[in-house]
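Q: Pasting the structures in now, so scroll down.
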Structure 1
């Protein structure tokens, strides 16, 4: 993407996230190959497909008894567009993940900012470790929208002013908020994705409760939908065993 002339840059506001599966080498057969090599050596795909129920049972056994390494022999690369604060939470997930994010040192950052829509619950009730989020009032929703948009406009004007004065991008970007949208490639395997989903999504089948921030959960839900399509037996076993990563 080329930089847009400063006169054409006007802040825009979004409430969504986008996730695109860019490439993958991921299938249930990858799990079976890895698991069976320990007892049967190398097998062909035809041999793996001879007994579907046996394959399903093996994947479920591996998931249930937490034999995790067979779930690592695959790869999924996603292109994610989300607010910067979502990426800061992503960086907590280091094992089995690789990231490359858009750089504010080398390109002029575009004025696209996050403003939650009316479905986003705004009010936290309860003490840390035992709390819920509830709907905000119309007045709170109006305040959030106005305050965020005003702040974003002011910060981006300051950013543009510094760039126009010749200040380096890596310095000028310091005034921009974490509500700015960024983009990254994120690559993982099924095991690392299961760890991520166990922490970053809420699900009725989960044995261990999780309390993710809604915006990273939105990303997780989109990743989960792609993974479920690629590895349906592994995905079913994950859900059947309480959504606990092996």
Structure 2
């Protein structure tokens, strides 16, 4: 289809794919027939925070994405769950591609896309204790390692969460010297080990880290019941999260 700065776009069968500039790292894809659906194990795992919230609260919840990608999580939270959504993206070409090729609507009453550095934006006082679902997926065009991964950044992420808020983080890097568990250690030092889970994906090299301001629930029966509700009402197979789970750390 077209090339735009650090990204490549192409159609393949029923899917539109956004990749990095070298076309080797897939940033995400969209089902052309169902553009607001989540496609693939990774974006579904990034919605693990739904395990800790009630469906009736969705219209009052604030979801935030640091790193827009093809806009899958942004569109899903906005269109399918009816949440207030803020997405932060540094590359204007990614925003243009999402609007022109991936069906991301313009800013409106419940949707705001901010062109900014995610570290600067999440540190703003206006977000303090305001975010219920925080999705962090911030990489450069080469995806060598997370672009933001220091203690102060993770502290700002925690400060942005509501008391029952949840953050999910995509941890992966093409750089063989990068170790995801170094990132896990930094995040653990901010959130505490009792507030962190890891989801090991079966069809992708990613690890999705799940972190809450509050300690993780300990009753597996309650979690399974909530997973069934999420699956039934949202179509997200949340029971997979409990299969992928690796905890305690």
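Bear in mind these aren't lab numbers, they're just calculated from the coordinates by the rules spelled out. None of these values were measured; they are calculated from a predicted model. Cβ atoms are built from the backbone, for glycine too; each structure is taken alone.
Q: Matching task: 9 is the computed value of percent of Cα pairs over 34 Å apart. Pick the structure from 1, 2.
A: Of the options listed, only 2 reproduces it.
Q: If helix-only ellipticity at 222 nm (-39500 (n - 2.57) for each DSSP H run of 4 or more, over all residues; to 500) is calculated from each of 1, 2, which structure is the one that comes out at -13000? Walk me through the numbers before you get to the answer.
A: Numbers: 1: -13000; 2: -7500.
Structure of origin is 1.
Q: Now a separate question. Looking at FRET efficiency 1/(1 + (r/R0)^6) of positions 85 and 221 (r between Cβ atoms, R0 = 30 Å, to 0.05), point out which structure of 1, 2 has the largest value.
A: If we compare FRET efficiency 1/(1 + (r/R0)^6) of positions 85 and 221 (r between Cβ atoms, R0 = 30 Å, to 0.05) over 1, 2, the biggest value is for 1.
Q: Now, a different point. Which structure, out of 1, 2, was FRET efficiency 1/(1 + (r/R0)^6) of positions 69 and 181 (r between Cβ atoms, R0 = 30 Å, to 0.05) calculated from, if the result is 0.80?
A: 2
Q: Which of 1, 2 yields 17 for relative contact order in percent (Cα under 8 Å, 6 or more apart), as computed?
A: Value 17 for relative contact order in percent (Cα under 8 Å, 6 or more apart) corresponds to 2 out of 1, 2.
Q: Ranked by FRET efficiency 1/(1 + (r/R0)^6) of positions 157 and 197 (r between Cβ atoms, R0 = 30 Å, to 0.05), which of 1, 2 sits at the highest value?
A: Largest one: structure 2.
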